1. If we compute distance in nm of label points 7 Å out along Cα→Cβ at positions 53 and 93 for structures P, Q, which one ends up with the highest value?
2. Thinking of P, Q, which structure, once distance in nm of label points 7 Å out along Cα→Cβ at positions 85 and 101 is computed, gives back 2.4?
3. Could you figure out which one of P, Q the value 19.8 for mean count of other Cβ atoms within 10 Å over residues 61-68 was computed from?
4. Check the numbers for relative contact order in percent (Cα under 8 Å, 6 or more apart) across P, Q and tell me which is largest.
5. Have a look at P, Q and say which one yields 16.8 for mean count of other Cβ atoms within 10 Å over residues 45-52, as calculated.
6. If semi-axes √(5λ) of the Cα gyration tensor in Å is computed to be 31, 16, 11, which of P, Q is the source?
7. Have a look at P, Q and say which one yields -24000 for helix-only ellipticity at 222 nm (-39500 (n - 2.57) for each DSSP H run of 4 or more, over all residues; to 500), as calculated.
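Computed from the coordinates by the stated procedures, all read-outs in this text should not be read as laboratory data. Bear in mind that the values here come from a model prediction, so they are computed numbers and not experimental data. Cβ atoms are built from the backbone, for glycine too; each structure is taken alone.
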Structure P
Amino acid sequence: MDISKLKFQFNSIKRPKDWVCDFDAHIYFDLNQYEIILNLQNKIKESFSSEDIFVGDIIPKNVGPHLKPMMEVNFKRSHFTEFVLWLMDNRGPLSILVHRLSDNDFKDHTSGALWLGKQVPLDYDKFN
């Protein structure tokens with residue numbers, strides 16, 4: 001299966017318009033880790049209500065400042081501790097960027113970022 005041809009929608013388009021999200025988790029993977037990211041996606045969906053945690057599509061290519069394939073998950077402030085601790089225990093070899101959703105994308109992805117695992121390079125020029 002050539003996962004680079006997977007169709008996807010961004011969370012900003014896919015999630016309900018009235019769904020409030022306070023945080024993003026970008027879960028990065030290499031193309032040879034497709035089964036790992038797919039299993040994690042399913043595990044998140046099984047472990048959390050879609051009213052609390054919005055699990056996005058697997059994005060098999062670089063988009064925006066993200067220089068690796070990833071999956072985006074949105075969640076509410078009320079679930080920050082529970083979900084981030086869950087990610088710490090269940091992320092396996094994957095790197096995760098967790099950040100607040102404010103009106104300053106650059107800050108959110110830099111000084112306001114929390115990394116689980118190895119930090120992944122981002123293209124900060126995309127924020128200009």
Structure Q
Amino acid sequence: MLSDTWETQTQVNCIDEVKTYIHQHTDQSLNREQLANMMGFSVPHFHRIFTAEIGENIAAYVRRVRLERAAQKLMMGAVDITQVAMAAGYKSHAAFSKAFKQQYGYTPSQYRKLDFLTALQTVRRSRSHDKG
């Protein structure tokens with residue numbers, strides 16, 4: 001019983017480390033094989049515990065974190081949407097715009113024109129919706 005509690009806490013700590021790593025390396029290639037290996041887990045085990053703890057799979061989490069970072073840049077006045085797209089790991093403006101609109105309900109151009117409070121609420125609403 002104590003062993004199960006320790007194992008669960010260890011897994012939670014590992015997931016926290018992975019989340020921190022993702023947030024610090026959003027501009028780099030991030031895949032589940034690399035992240036699982038970093039924690040010493042098999043890919044299926046890593047996928048299982050990450051999804052159970054976070055409520056979304058690793059690919060969706062990385063995508064959301066990158067889009068949130070992109071939304072912050074747009075809120076702060078980033079001029080070139082293509083640069084924001086590339087920094088978020090998208091190979092084209094079109095792919096980024098499609099993913100952004102799917103996540104937030106606005107194209108990047110529309111989002112950039114929102115007032116700060118509406119933009120912030122849009123990101124928060126999207127985040128809570130993803131976990132629900």
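1. Values: P: 2.2; Q: 3.9.
Looking at the calculated values, the largest one is Q.
2. Values: P: 2.4; Q: 1.2.
Among P, Q, the structure yielding 2.4 for distance in nm of label points 7 Å out along Cα→Cβ at positions 85 and 101 is P.
3. Values: P: 15.6; Q: 19.8.
Traced to structure Q.
4. Details: P: 31; Q: 20.
That would be structure P.
5. Values: P: 11.2; Q: 16.8.
For mean count of other Cβ atoms within 10 Å over residues 45-52, the value 16.8 is produced by structure Q.
6. Numbers: P: 19, 18, 15; Q: 31, 16, 11.
The correct label is Q.
7. Details: P: -7500; Q: -24000.
Answer by label: Q.
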